[in-house]
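Below you'll find a set of structures to go through.
FYI, it's all coordinate maths here, none of it is from the lab. Since the model is a prediction, treat every value here as computed from it, not as a measurement. Cβ atoms are built from the backbone, for glycine too; each structure is taken alone.
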Structure 1
Amino acid sequence: MKIALFGATGGLGEALLPLLRNKFSPENVIGLGSKDVDVKDAFKTLGFFLNNTDVDVVISLFGYNFDCLLHKMMNAMNFEEEMRRVIDTNIVGNLNVVTSCLPEMRKRGFGRIILVSSVASSRPIMGTALYSLSKCAIESLARSTALENGRYHVTCNAIQLGYFQSEHGMLERISPEYQTKIMERIPLKRWGKVEELFNTICFLIENEYVTGTALHISGGADL
């Protein structure tokens, strides 16, 4: 089984890559960063899959965030540039990956596509409107992909990712005061571990009857 992990060069992706390689063997797991494939570019993304027609599993872990309150966005420095980058990376990037990998998966009659969303899509926090919007689009893309490709044994799911340990996740951008408030909303009273993300991905790879879902991995923070 050949796996392509997009977003493997930083944060959770960097921690997830060796776990995948240990289970599926190093030669069967391709770790990709923005320097390897610019997912914002449809032709470069398609080129990767034309050169790697045997990819069975695609994990889309990349993303970009721009925090700003809605009423301040128009006056924010580089607002238009930042807005475009969020949309191009999170929405267009995932669309490029999905549309590029599907033809070969449908031809072979097997495929697993795993997109990464966020708990912010169902329970946003102040200042994350643009990011939350992009994650909602990812979940809609997962449902549409599952609907159109299930007959070819190609599944597509989104993972609503919660807050993970600071050395792997995005907690370093959040103030200690607000981290305390977030922790109060998590029934398990701890941050997620990369091993738990890995186990979830393996579950989605192995279970064909799970498709079109937005699976919460949040310790209950979205309840």
Structure 2
Amino acid sequence: MKNLINTVALAVAITFAGTATAQNAHEASVKINKNNQNAVVADYDAPSSVVEGALKERLAKEGLGKMKTSKGFMTYSGVLWNSVSKEKMDVYFKVEGKKEKSTISVLVSRGYDNFISSGNDAPTIENVKSFLNSFMNDTKAYQLGLNIAAQEEMVKKAEKAFSNSTSNNKDLLSEKEKIEKKIAESTNDITLKQRALDEEKQKLQELKAMAK
């Protein structure tokens, strides 16, 4: 089973690595709380469910703490995102997409509507871009994990079906053995009764011969 899973995982990894790529992250205007604000946006060739799941895992590893959701945004208030900035910030993430295409939008604020742009904090914006540009590796790993888990489930189902089939076959062989034993016993009984019948017929013929 382990060899099967490893083979499938390798095949999925090769396929996914060849098709799932992130475009260069760039600044764009994104609407939040009814206003357009500066954001960093990146596109991915992956389903939004996969991208969002991978993003949540990555942010948990980055230590951003408790997440809240509001109007389609994943929000982190007053957090230290050390790989991006040494100052506490409010960070907003939004994942959108259809089928195999997704977009992540990241907005960073120092409180209220004080959103960061390259004009007022270029290093932080560049760090966000670097995060998004490198994030495809997390998405590929997350997708691979999902495929491995799904394949493990398929193997479990196949193993269960095989076990059930083996058990049924064992029961049938046991029944066959019992039937064959009964057939042998019945055949032997028929032979004995045929012999007894022949003996009785012989006696009858002898008695009839004596009566002539």
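Each of 1, 2 could give distance in nm of label points 7 Å out along Cα→Cβ at positions 36 and 92, but the derived value 1.5 comes from 2.
By the measure volume of the Cα convex hull per residue in Å³, tell me the structure among 1, 2 with the highest figure.
Numbers: 1: 120; 2: 204.
Answer by largest value of volume of the Cα convex hull per residue in Å³: 2.
Could you figure out which one of 1, 2 the value -21500 for helix-only ellipticity at 222 nm (-39500 (n - 2.57) for each DSSP H run of 4 or more, over all residues; to 500) was computed from? Of the options listed, only 2 reproduces it.
Each of the structures 1, 2 was assessed by FRET efficiency 1/(1 + (r/R0)^6) of positions 84 and 164 (r between Cβ atoms, R0 = 41 Å, to 0.05); the largest value belongs to 1.
Once distance in nm of label points 7 Å out along Cα→Cβ at positions 116 and 148 is evaluated on every structure in 1, 2, the highest one turns out to be 2. Here the criterion is Rg/Rh (Cα atoms, Kirkwood Rh), for residues 28-131 alone, and among 1, 2 the highest value is seen for 1.
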